[in-house]
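Take a look at these structures.
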Structure 1
Amino acid sequence: MSESPLLSIQDFSLEFNTFDGVYQAIADVNIDLAKGESLGIVGETGCGKSVTAKSILKLVPSPPGRVRAGRILFNGEDLVQASEERMRAIRGLDIAMIFQDPMTFLNPVFTVGNQLVDVIMAHQRFLPQRESRSRREARDYAIEMLRKVHLPNPETQFHNYPHQLSGGMRQRVLIAMALSGRPQILIADEPTTALDVTIQAQILDLIGELMKDLGLSVILITHDLGVVALLCNRVVVMYSGQVVEDASVKALFDNPAHPYTQGLLAAVPHPGRSSGVLSGIPGQLPNLLDPPKGCRFQARCSKAMAACGEMAPLKRIGKDQSVACWLYGEDGHA
């Protein structure tokens, strides 16, 4: 990148203390996010996508969670070392997050307007006096935000309870809530998981529109590679808590480098393929209570070699592509 990244996760490792032992959830993760960039993080369930995102905002409960090593730099400030008071000022105002299930994160006993106004008012203590709002002004701003996310009849919906809104409407409310503090970074954790296909498309179009209008940097966590192709500039592939590939969307889809990435793309149904059994990745995820040394994909990889007992560093193999695999030499060629 030509300038310092807005957000930089450096050699970050996180673990959980459990009754069965220490669960090593994330190992030596390195991810950068540039200003105005849209980054997708993909991988199968349990690979560490959501835990990585929550770690940025220090939302992983401690205990049982514990940072073993690494830094998370936001504008040069290490969030791992930040106090809870400092994180309260960052959450929502600098970095905001949309969670997976809109019903879970809206209180059923309060109207959506009441909850949105409460969030706006909670930000006031961290804003300059000249930018503070009265509760009436916060109400007007809340309705403006609902209108910005294209919620139908925002003045009416403002007074409704979450159960009176559809899933897509509730997700729009959460997006309005996340953007009410005018953050620099928006983290969207599976924002369309609980929605039907038509509403998914609308929400994705909305996120794309807001990215352009507000100049947001976005981290999109998803299982859907089609969503990544639609919204993202760059994609990071994770497997069992490790980053195995980091590439531009075009480079990743044109020439997937890591065997795991190749397996993911081969498993995607394609209308142009002849009918038959879908491709899959053999084997099972490793037990992260006792993970294998080195590359955690080696037991499932048809190209594994002795060197895989040590994790390969991310090495650049093209202008917009890096891979953590010993199949590629120092010159970037397989």
Structure 2
Amino acid sequence: MRDRRRYGADAAVILDRHFDQPDAQASELADAFRDVYVPIHRNDHIVAAALRADRQRVRRTGRWLVRHSIDRNAATVGLTLLATDGAEDDIPLIQTIGLLSNHFGPLAAEALQRRRGGAEALRWLAERVTGWGRVYVVEALCRRGAASSRAWLLRHACDGDHLSGYFAGAVATTAHLHEAITSTDADDDLIDHTGRLLRIMADCGGMGMTLEHYPPAPVVLAAHAAHLARQPPTANRYVDAAMIADYLVSKPPNRCGCTAEQRDRIVQQYLAVLEQPDWSDAVRSGLGPTSDFFAWFTGHVAARLRLSAFSEVAGSDE
């Protein structure tokens, strides 16, 4: 079994040998890493090799490898080298390779968060990547905790992918969601994103922070339900609210971060909205009745909550 403490050590040896030769060109490293293991996250061995060498040469080598390598390992080493530096003029290059985010996302996020202007650069990248790449970049934005990113985190961080469970709690705490959603002037984007956050945090155990471990949960849930009542109905808003309410009634109150009294009051707030005729009309017209999601939602969430919008469908299955 490979010793994890040795990950990156072979690549560091290659770099040390290269940098020990004053006349060696970066192009000589193009195929040097094909047969060694190169981690996709920050690696102490490779970073140490970079810090042992001349800073300007490390930067030039990193730039060349990122720009010209056709071997993924070599490009990864190049990005690791750039992540040890703070030159702002490398931001566009790092963003470009960061678009291949499932592999290069961790190091691109590491490199950008070290630079002045990194928050803006990370937001640019976060708006363009999905899956694991988005996890790495949003987590980096949360680590920076920059006030300039708060508005974006509160409205756009979660894109609906289940992997958002890894960072939803960090977004809620870093961006002070409890302060934003309890404001009387909360806008639709904030309210809708809060619904996505709460829906994710309700059931992301094993991935990230759940409602059970989020102290402001009762306040945020109640505020979201109150704002929801003043919003125009849409299918997405209906589904998010129903899934939050379903989680609340399906789990013990402490698993929701609430007392029994708080939980029951919040559920009634949600149900009062969902049972309004215009909300029922919106979800019936917005969900495709032949979709797999419709069948699952009707048979599970709607049935448990006894939602009148789906009573005819549920009755037809009996």
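Work out the source of 4.7 here, i.e. which of 1, 2 gives that when distance in nm of label points 7 Å out along Cα→Cβ at positions 151 and 287 is computed. The structure behind it is 1. Starting from the value 20: which structure in 1, 2 was relative contact order in percent (Cα under 8 Å, 6 or more apart) calculated from? Source structure: 1. Name the one structure among 1, 2 that distance in nm of label points 7 Å out along Cα→Cβ at positions 143 and 167 of 1.1 was derived from. That value comes from structure 2. Taking helix-only ellipticity at 222 nm (-39500 (n - 2.57) for each DSSP H run of 4 or more, over all residues; to 500) from the coordinates of each of 1, 2, which one would give -8500? Derived from the structure labelled 1.
Since every read-out is calculated from the coordinates, none of them should be taken as a lab result. Since the model is a prediction, treat every value here as computed from it, not as a measurement. Cβ atoms are built from the backbone, for glycine too; each structure is taken alone.
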